[in-house]
Structure 1
């Protein structure tokens, strides 16, 4: 079975027991793992599904520059907890769960800034499903002792005192947990290792260059190599910690095929196990 079929079967089982409000599903996966493509396929399969990407809730560039001046220069670069507008995400989710027409925020990565609100797509009820996808959806903070040693050159050189990574961790422990605490189900697309994540991210940026050309927010290979270091700490933490509590874990091969499936105990009770071949 494909990742789409495996997750669709789990959603079908959950819908049979869902409450009267829309079912909220979190889809976590490292950069380049295929989250967006999978989300689009699921939206086509479930017509009353609304897809939200955590990436669309990044702070504006001006807001991140201000954050960098107040907290740490590394916060200017989008990506880590602390660089999202979680208040906007919660307000959007509340409106959807209340069954209201909603304009869905959009972030333009080619210009590294939020798209103008007048260009945001609008959705109207009914909503049966809301899928929130993102590279750190459902993540939990690290313990203080895990923050001591740098994990890469970026942290060792540009965050020598650990102030940035502790700020990221504190942000994740705050409003992000309120957002992730609303999830009814959490699915993880687990990359085989960190090295594969780097290759996937290079592929993503190459496609973006082909689509929009060189410009603001579009990186060359050296830029990608630096950029992924912002994500490395939390991605490694997610791959180590999240499989023990996610409702469904799809362990991916380097070609993004599913090589192994893990169901939580709750999931096994609610749905028939998918084949693991």
Structure 2
């Protein structure tokens, strides 16, 4: 019996189709880069040795398989005011990042996970922490846009029950320095010192906030306050922040100038 000849071009098309299916099912998709949540990230690091814990926080952006970020390191020998550039790549669910600068230190991160939850390891080469290594948990930081209230107890004027309310709005895109700008207003209740205020400059990088505001005092004079090293209680679902509240100047209300206290704000 003589079988009909199978056309060569049909055979080639069939083989090409089968090959495409094999590649799709067995590796092509797996090699595509994971689309990370872009924005403000917090990377909490825990040393395997005696270096303790530190945090890397700031903007992280992705273009294809490439990553870039401008971040700040808190709790290390790197100055908290120093901008540290990070670059890296994404391959599937695997992330690599390495710093440049940072007081002579190179921090290398190897992470894996999902678009909004990464875990892995870090190592340090150079600088005062050279040789250190440990584990890292990395998550995007939720926006702090909203109203935050805090009690200011026993201020300089002896007011027993003062409440400070901050209405914050966080920028959706990072500034050139890797922080996310904050704007908003302040309202005091029960204070014979301050009455209201407007944020003059403020930002968040990772889980840390810094806020500077100009105030209008109860006698209509002007002053200023700061809220520094404000630390969120959670990166992914922040409900409170704790930092240092300081009255820098307070117009004619001299007893209130210099008020310094640890203050915890709660999100409303």
Structure 3
């Protein structure tokens, strides 16, 4: 049985209205997880921004619960923009509190829908930077490997203006594809995040270690720094460090923590 187009349109409008209200009420909550520097004790790491939806005070939904609906309604670009605005707000709050320009670089994941609307998103970010900061922002953007392959031309148009003001880009979920190396190098990605699946068996299987070492060396050969994702224990961390990987992320480094805003502390 087909859905009445008028009914579908009304439902879509109601979902969008509810979504906008939830954004205004800050029911979408930002967390962060550290990405620790392994290559140098003098170099600070950075952090990935994560998002949850608060149904109730103690009930947080993961992105897998709400992303499909937002994607279906074409609302993910709006969410990506909201995240950028909130992160810049947090950076400004922290630097005002400390009195120095010392906020860590924050990495924001971008949806495929945002990549398809690359000019509008880049313009939005540049305007937010102009409005909220007096320096190149501590912003990085993560792009899934599959999206980088699918939207290479859009990425070119997105990255050029944002890199010009100090933003960096990371290719996420990398699984060793040579095509990905070529794309990341040609577009000027600063980081490649090696997928956690490539660490499976790392502590017991020399072949896994050899493959990871080859990927890491290949990335460095292209002038791209590496991040190992899903580093969950000290044994894995020790091997990753010994192989010369630049950064590590996972529960073995830090569990996600709430990104605190002044408005929340007052409530």
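What follows draws every value from the coordinates through simple rules; no lab data is involved. The model shown is predicted, which means the values in this text are computed figures rather than measured ones. Cβ atoms are built from the backbone, for glycine too; each structure is taken alone.
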Matching 2.5 (distance in nm of label points 7 Å out along Cα→Cβ at positions 129 and 153, computed) against labels 1, 2, 3 points to structure 3
Candidates 1, 2, 3; relative contact order in percent (Cα under 8 Å, 6 or more apart) computed = 26; producing structure is 1
Computing helix-only ellipticity at 222 nm (-39500 (n - 2.57) for each DSSP H run of 4 or more, over all residues; to 500) for each of 1, 2, 3, the value -15000 comes from structure 3
